[in-house]
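Colleague: These are the structures in question, set out in turn.
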Structure P
Amino acid sequence: MSAPAKWQVQTISSPALTLEILPDVGASILNLRAASGRPVMRRVPLEAVQTSSQCACFALLPYSNRIRDARFEFGGQTVQLKPNTKDGLSQHGDVRNRPWTVTRASDSHLICDFDSRDVADLNWPWAFTGRMEYRLHGPHLDISVTLTNVDSRPMPAAEMPAGMGLHPYFARTQDGLEPLLTFDAALTYDTDERHLPTGGARPVQPAEDFRTPTAVGTQTLDRVYTGWDGIARLDWPSENSPRRALILTADNVFSHLVVFTAPDGSLALEPVSHATDAFNLAVRCIGGTDMKTLQPGQSLAGALRVTVEGEW
């Protein structure tokens, strides 16, 4: 299966960066490149895209990561979703492969909107809207995400559990060199064979600690951190090559960071607003997982900045 010819690519740019977006595929990022053409996120040819999984970044709404057995309790009711993974979970929300509407487009600014009320087969019982806003200025890409509960049922049925996240993939090798990864997060979760937390967060162990610059190397990672200060860096060695760095800066709402080594060799650094399976952890009265509840008309919003430094 190849990308349909109807898929529209929206392009915005600044003197330092060029960004390509696929509104028909979850308003996902197809590519982010420096002015030199060097990929900042992993390089993605349009013809290779079948779903958002092949894109450079996609949005996670109205929750992030995995829900155990696609089921949870909320408001005294059992919510049963359709599993969308081979091991019976529901994962990454239900907007990332849906068409979004471009509501603003200029040379350096793009806004895309989504309304679940326009979708007949949505895998979520509450009505919501989503907004993705992309803005380039200088060496920065700012991505803003907004989730709004627009359910019109009588209360309390219209109260909605909520979460969000972003899933960017970064090319690890630049000029044959691997970067050092740094972020300040003091806590992480033990998980089972389906990468679901078995309890609350606990202090990181030395092999899991990236508070000092560390090469990922050949490690296989799929780990959720919290107690995160909202900053993550990739620094490529400068010996015999230009210094080059990439910095992520996330709003406080993104209290958790997922670090995932993808099968294609790229590295996903995913700012998310809650722990994996937070809805079920909340029922177990496990604290610190940051599940949110939105009343009708309330929104959850946050922004991520991607900055390039050095010679790109």
Structure Q
Amino acid sequence: MTPPPRLTPQAGPAIWTGAALTPSDWMLPVGAEIAADLAAALAEDGAGLLRLTPLLHQVAERLEHGRGFVLLRGLNLDRLPDAGAALLLLCQQLGTALPQDATGSLIGRLAGPGAAAEAPTRFHADPADAVALLCLQQPREGGMVTLVSAPALHNALMKLDRAALATLHQPLPHLGAEEPLSLPVFSTASGAFVGRYDRDAMLEPALDAAQQAALAALDATAAAPGQALSIPLHAGDLLFYNPHLVWKQVSAGEAATSDAAERQLLRLWLAMPGSRALPESFRPVFGETAAGAPRGGMPVATGMVGG
């Protein structure tokens, strides 16, 4: 029999609540010169990106050792004739871009209003060490991106419902490519905290009563006033987050009228060279679990080439 997990509180800057943060805690303004450097780098096959190294070091540090997310604000999309190429070029200075579908596409395009109004919007984690979202346009109403700290939820459940937390440290049934998987929501590997919540990938009929109650407690804690942080994105905003520490939720918003712009985002998944180790049970999802290993993304069908 597997012994019950030893529940210990998490510590560090990754433990935060939305109510306690101000924009200065998570935003890095991007001056006109940075946007100009990025545009020049596109024209120079990336040569100009050396000038962006200090900024990218800050991003990588905040993702793995800080609050787990950072927003770059101020990119002028008018200076970037190909926003997708600019995003890929910039992010490849941070890590390895990962395929997002069976064709090997490295850039995902997300459009609003998204999910149907009656569908639940749940926090979830993508199969990557970092996610980058570039906002191309955003409707005047709705379309908020909401983030929550996974270790902060862990600590909150230690106070509110230790039985639920213990259950979330145990393997839960998930869908797998060939056979069902057993993955925990909360775990540690080599001493590092790892959180992974993907409710849509769980085998709901296989969840027992204790697991369903634990997930309900997790959802209720995430929805508590002041727990999460909702960020209104503007065109040109570039949001990075570490899904091992931060979970994302995108609200659908209202459907756009015929003369109103809908939400449009570009998404990249990245494997990061400074990433933490993952539990061995994550291998079927990520391929590799060692710290800093290239891992994650979607399997690519043989013979297909992505772009």
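Since every read-out is calculated from the coordinates, none of them should be taken as a lab result. Being a predicted model, the structure only gives us computed values, none of them experimental. Cβ atoms are built from the backbone, for glycine too; each structure is taken alone.
Colleague: Given structures P, Q, which gives the highest value for FRET efficiency 1/(1 + (r/R0)^6) of positions 21 and 237 (r between Cβ atoms, R0 = 25 Å, to 0.05)?
Modeller: Largest calculated value belongs to Q.
Colleague: Continuing with this model, one more query. Given that mean count of other Cβ atoms within 10 Å over residues 29-36, derived from a single structure, equals 14.2, which label among P, Q identifies that structure?
Modeller: Computing mean count of other Cβ atoms within 10 Å over residues 29-36 on every structure in P, Q gives 14.2 only for Q.
Colleague: Name the one structure among P, Q that helix-only ellipticity at 222 nm (-39500 (n - 2.57) for each DSSP H run of 4 or more, over all residues; to 500) of -500 was derived from.
Modeller: P
Colleague: Identify which of structures P, Q gives the largest calculated value of relative contact order in percent (Cα under 8 Å, 6 or more apart). Please list the in-between numbers first.
Modeller: Working: P: 18; Q: 32.
Evaluating relative contact order in percent (Cα under 8 Å, 6 or more apart) on every structure, the highest lands on Q.
Colleague: With P(r) over Cα pairs in 10 Å bins from 0, in percent, for residues 101-284 alone coming out at 8, 29, 33, 22, 7, 1, 0, pick the structure among P, Q it was computed from. Please report the intermediate quantities before stating the final value.
Modeller: On the way: P: 8, 29, 33, 22, 7, 1, 0; Q: 9, 33, 36, 19, 3, 0.
Computing P(r) over Cα pairs in 10 Å bins from 0, in percent, for residues 101-284 alone on every structure in P, Q gives 8, 29, 33, 22, 7, 1, 0 only for P.
Colleague: Still on this model: Here Rg and Dmax of the Cα atoms in Å has been calculated and equals 19.3, 61, so which of P, Q was it run on?
Modeller: Source structure: Q.
Colleague: Looking just at distance in nm of label points 7 Å out along Cα→Cβ at positions 69 and 293, which of the labels P, Q belongs to the structure with the highest value?
Modeller: Once distance in nm of label points 7 Å out along Cα→Cβ at positions 69 and 293 is worked out for each structure, Q has the highest.
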